[in-house]
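The structures come next, written out as structure tokens.
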Structure P
Amino acid sequence: MKNFISTFFILISLSSFSQINPLISKVYSYENSSIKNNPTGTVRSIFNGAGSILSYHAIKLINLEKNKKMTYSNNNQNELFIIVKEGPISFTLNNKITQLVRGSIVCLMPGDVLKVANTGKTNVSYYEMFYKSNAPINKERAVISGGSFFIDWNSIAFKEHDRGGVRQFFNRPTAMLKKFDIHVTTLNPGKKSHDPHTHTDEEIILMLEGNGEMRIGNEQQSCKSGDVVYLNSMFLHNITNTGDVPAVYYAIQWN
């Protein structure tokens, strides 16, 4: 059977942004998200909308069947951020090929091309975070900060602390963002991330493993593996591990 190659041109007309609803600070459920079949596997849409910094923001979970391939040809108006959920997955970026395991990331700047291939014997999956900023694109800033990149999970040191530990992936500007900060927290059972607090950066908590309870404003909302939490700027929040095993989650902040 021939491999199926799907090419996505990441294009959204500017006129469509006026129709995008603002994102609400809450837990977006993995289980309750819509799922569609396509020739390469399935696509699960977790959320899409707009924030104060991003005029468009969408997160999907892509399931890629064995021997299937995809190509992202990014235009000059958007960025793409990927987190591997189940790997390994083969990525080709700027003629460099690498195999990335669970938890690894890829960041694609405007104008670049990314090829994704499942060369294994089982299905693989990854989160696809596609976004466009309200501010004008700054390509020079992206070049100075290093351009498109990928980071393997195994290359990031784990720093233990009294609540669990952290992996700091990066904190850098991009073409769309003045600051893009990614770290992964391991939170031990019964522990809370910190006292409820606020900050100007918008934030996503993406649950890789475990169960928790999110304080969001004046509400408590449960979250589990696969769920995505969106937090608007200056929204009171923290997370408590309510399970019997460590919770592992991505904390993604930007401004």
Structure Q
Amino acid sequence: MTDKSDPTTHFGFETVREDEKAGRVQGVFSSVASKYDIMNDVMSGGVHRIWKDAMMDWLAPRPGQRLLDVAGGTGDISFRFLKRAGRGHATVLDITESMLVEGRKRAEAERMSDSLDWVVGDAMALPFEANTFDVYTISFGIRNVTRPQDALAEAYRVLKPGGRLMVLEFSQLPNPMMQAAYDAYSFNVIPRMGQMIAGDRDSYQYLVESIRNFPDQDTFLGMVDDAGFGNTKYRNLTMGVAALHSGWKL
């Protein structure tokens, strides 16, 4: 039970104090870190790879750019970015150290080690100077942040003028019947997969609930606008199961 004087937020469908959420999110991802990449493939049937490639297509990385990949976990987005850019630098930041440890084990990490940094840090208080990065990405991570608006403000701060924000996140389907079918799959199948593959039903129950709680595409676009970004747009992926939001520090 929370004290009424303490600010609260969502942890899945549960209401918790804001100062509790980060620790609980760390617990989730520490628990699933070793099976995280496998579960992404199983849960999405590999479609998450197509979404991430679509992100890179829209982002169009250029040689020499500096990327900050927040909630970057095992490095998927950073590896794709560096391959597309040809040369550049990526900083992978995550609040959960065990996710970064798994990322460093990947073959891509060894091949790209001179172009990669791995940093434990909080999306709401980035340990970087203002105007440092050309690109900021966060993929399937911002819904886990205690105050997403603060994370967007930090993204704006650390980007250079002319820098690009891109957010890939699960979203809401515009058709109620399709949303109901997707919810049925998510709530009935994904936690069971989590139990079978990762030995952790509760963490995947939270992840499903966190998706359902996340703002819809237009609401989140308004949050990106409120953070100061210009030329903001979004694109639906797989009919709105996921969405890409883009903005520029103009």
Structure R
Amino acid sequence: MVICFDAGNTDLVAGIFCDDKIVNTLRIPYKKEQSADEYRQIIEAHLQNSGIDITAVEGCLLCCVAQGTAVQLACAMEMLFGTSPVIFRNDETCRLNILTENPYEVGTDIIAGCMAAKAQFPMPCVVIDMGTATTLTAMDKDANVLGVSILTGVFTSMWALKERTGLPFEENIEAEPKAIGTNTQKSIDSGIILGSAYAVDGLIQSFEEEIGQGECTIVATGGISQFIVPHCRTNIIVDNNLLIEGLYCYYKNSIIK
């Protein structure tokens, strides 16, 4: 058994793999800047509550974008599993050719999604990740990473609108919006949800034109994607495990290189 951890700012997502297949995922809430032992207790409790045999864990990986927590989380995993985690980095282990001006500034979450897309989907491909920001990443027919477009995430847009306007509305992404809103809530649903979907549609069209290799496979991940993609007019595959699968690709690369 191998466990891959993706540490964000509020949640630690764990993907459990057996025989190269993902068998379970967990979302573990945590706070930044806690001690290694506190992290160990949190992780251990969630794994045990999910019926996961900790003694069966043969290896683990940590991808951490939350500053100030990586070292303590790594220590917690070593304490819990008796082995140091593989640390996900933007390096040669990714086995991706990144053709941006500065390949090392491309985020590890973007890299992980591209690694999984390369392994699972036909190229050329556009990889979309909908989180705090929405990112679209272009990959050509040879799985080279050409570049990225970054736009404001759905909830980030809602929070900014609420803070700057004071409008009373619910942060709702499950609505079935119409383009013409007939009250404040419906108007915001339309602008945020449909606006996000149509922005993605427009960027995909521009990506395909700029890649210049015909129709691309479009794959989206991130918890919000399942609510936004149905409103897109483009054919988009939703794969909620894409980043975790990419982390496992990195783990496999690291132990056989």
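Since every read-out is calculated from the coordinates, none of them should be taken as a lab result. Since this is a predicted model, take the numbers as computed values, not measurements. Cβ atoms are built from the backbone, for glycine too; each structure is taken alone.
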Q: Figure out for me which of the structures P, Q, R the number 4.2 belongs to, where distance in nm of label points 7 Å out along Cα→Cβ at positions 60 and 180 was derived from the coordinates.
A: Q
Q. Distance in nm of label points 7 Å out along Cα→Cβ at positions 68 and 228 was computed and gave 1.8; which structure, P, Q, R, did it come from?
A. P
Q) 0.94 is what came out when Rg/Rh (Cα atoms, Kirkwood Rh), for residues 44-155 alone was calculated for one structure; which of P, Q, R is it? A) Q
Q | Per FRET efficiency 1/(1 + (r/R0)^6) of positions 132 and 188 (r between Cβ atoms, R0 = 35 Å, to 0.05), the highest-valued of structures P, Q, R | A | R
Q | Origin of the derived value -500 (helix-only ellipticity at 222 nm (-39500 (n - 2.57) for each DSSP H run of 4 or more, over all residues; to 500); candidates P, Q, R) | A | P
